[in-house]
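Take a look at the structures below.
We did not get these values from a lab; they are worked out from the coordinates using the rules stated. Only a predicted model underlies this, so the values are computations on that prediction, with no experimental measurement involved. Cβ atoms are built from the backbone, for glycine too; each structure is taken alone.
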Structure I
Amino acid sequence: MGITEMKKLFKDYIQDVIPYEPGKPIEDVERELGLLHVTKLASNENPLGPSRKALRAMRLALRKVHFYPDGKCFELRKRLAHEFSLGEDQFVIGNGSNEIIELLARGFLNEGDKVISSDSSFLVYPLITKVCGATYVSVPMKDFRYDLRGILDQIDERTKLIFIANPNNPTGTYVRATEVEDFLSKVPKDMIVCFDEAYIDFVEASDFPYLLFHVKAGKPNIILLRTFSKSYGLAGLRIGYGMASRELIQYLEKARQPFNVNRLAQIGACAALDDRLFLWRTKHVISRGRQYLYRKFTKLGLSFVPSEANFVLVDVRRDSRLVTDALMKRGVIVRPMNAYGLDRYIRVTIGTRFELMRFIHALKKVLRKGEGK
């Protein structure tokens, strides 16, 4: 059977999907451009690496990698339950929080159903919606923030899922507690509202919503997503989790693949939760790094979006892909925002002070020479 015949088997709505394009690895850039010591500030990774406690625990666990992992993630569930004062059966563990997004889609979406989110949010939301044959409705942001009233206006009988990234990727903005409470009071109880809180550990705003009490109260249609990729520096292990009512978690477990989280990831995550000093250091580096970028962007006359995450969105006043390419040739990888409809913006991950200084030095050269125009 040739490819033409095979295409008859393909689902039309999957053929039209544009695959997610991750940030370019350091190794690829070094190999393609013949560079050494490339700085990557494109994928919102932890600049400090993983915690030493996590590394020690994983080294000891290497001797048992010939065994399958604990399919129920018992120890990690127990540790998380203690951390958040929830029941162990109120957690679903995934291959990154990304997998929990997929579980929600697989578990709730049928062809023709509707998902609502924003037009400048995590690209996986529309991707996984389309893969399920559902309709994705993106509500335009206002001042780089979710328009919750606009989302309410789009709800109809076909709506099954609402995704809200808080803080949002790639803008770094957030929806306030009062806005969220008003929003939740008006959302019908027969649809799932997913708050993706991947960047919550970096939040400093006093009016950020604390939604865990909704889960503790047993609200059946709310799920919170967290990850070990950002503040805990375990992105390469792919491990995250969702917190929700027992009934919702029990249902999602039916869609979860067995042994979806590997042994090292489970052990590393448990150890990382115990490394309070590492988490404090990470938050400190990110907070200082944001302020550093704010000062430098202001001096360069560049407008930026104040962030509650570990990255900053900045307007480079020209095609962001061309600017990104020019920076890459100078050994600095950042993320262009064209895929989000933000053609003049780049997203810069907070790195170490040396990495940020190197980025600013390269950016000054690119802007001075007019590259990207």
Structure II
Amino acid sequence: MIRDIMKRVALFASLLIVATVFVHCSNQNNEQFYRDEIAKIISDAQVPLIQLEYISPEERISLQVENPAFYDSLKIASAEPATPQPAIFQAASLSKVVFAYIVMKLYEDGQIDLDKPICEYTDIDRFADKERARLLTPRIVLNHRTGLPNWSASPSSAEWPTSTIEFKFATDSCFGYSGEGFAFLQRAVEAIKGKDIDAIAKEIVFDPLGMEYSSYSWLPIYDTLTVDGYNKSGENRGKGRHPRANVGYTLRTCAADYSKFVQALLNGTGLKPETFDVMFQTNSGQAFRYRDNNRDCDNKIAWAMGIGTEDNATHGKILWHWGDNGSFKALFLVIPSEQKTLVYFTNSAHGHDIINPLTALLLKDPIPLTVSDWINKK
């Protein structure tokens, strides 16, 4: 289905060029309206700053909106950098989707086998159960069916690189979200390519797509451009300098950069159509986020290769992923049937409280998406 939609995108490319002209004019007329509405949304949610890119055939909205009352209440200066360059946010788990794209590129080029044990590419020293570790494959990792915990220890801690990894449940038995599995696969990809993940990401994603502000490791420009994050009590938790590049959570970027990547997912850029078919095929079954609490929203959510999906009655298949690094929250949506994409980043633990009002505003649909309950409902 998604592949057919992508083919139709190519057929109507000339019409979209015409639409781009309309979009430019439309944005000039509507930017202040959206800025005002989004300012109300983040003010109500106590979010200090949002950066957003929304693209549809009718309009393109590219905004950074600050909640000045939040900063005034703390008696601190604005978060926006005093440069023409964009503010930089932690992308959190949106890091994983870029990595999944990289793995699919290696698969397409015959450099990695999605069903070959990862232990044939790298070591399994940290795993307590070596026999079960030998069952792990790239496909199982990307589908979040490893049976592993999210993390064996805090991934930014000094002890994490040598911490023992224990299995929580049987491998490939059910969905179970795991950053640990992605970090394991990262080591395999680095071994295959003979270089670190940032060099690989620049080669396959960042340079081809023009994502000049994106990196899994800290860049010098981040010293001035990266914003501080705030917890639910409004306390400043800082920028969060991660000690090592980790594809599970350390990507830093801006909405304009990440939107280029999301547009690549929509338009089929950089990978063959059949590779995208494999990437977007759901294999996880229902994505029960909490093993002891099967919620109604879990019935409409599944996982493909490193990316979530929602079956939506109005909008059809939605591709999505959320990011949550505590004081940094992010989300992207791809709606292939409507040629719409949304990316937003916030520097607040309240950053997912805005999903429903934001999607209602931009999609012009008051019915909440299931992803909001999946992310927020306990």
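Quick check on the output: 152 is volume of the Cα convex hull per residue in Å³, for residues 70-213 alone, derived from one of I, II. Which one produced it? Traced to structure II.
Of the structures labelled I, II, one was used to calculate distance in nm of label points 7 Å out along Cα→Cβ at positions 46 and 270, giving 1.8. Name it. It traces back to I. Here FRET efficiency 1/(1 + (r/R0)^6) of positions 94 and 326 (r between Cβ atoms, R0 = 30 Å, to 0.05) was derived from just one of the structures I, II, and that gives 1.00; the source is II.
Suppose you compute FRET efficiency 1/(1 + (r/R0)^6) of positions 182 and 278 (r between Cβ atoms, R0 = 25 Å, to 0.05) for every structure in I, II: which one lands on 0.90? Computing FRET efficiency 1/(1 + (r/R0)^6) of positions 182 and 278 (r between Cβ atoms, R0 = 25 Å, to 0.05) on every structure in I, II gives 0.90 only for II.
For which of I, II does Cα extents along the principal axes in Å, calculated from the coordinates, equal 59, 58, 50? For Cα extents along the principal axes in Å, the value 59, 58, 50 is produced by structure I.
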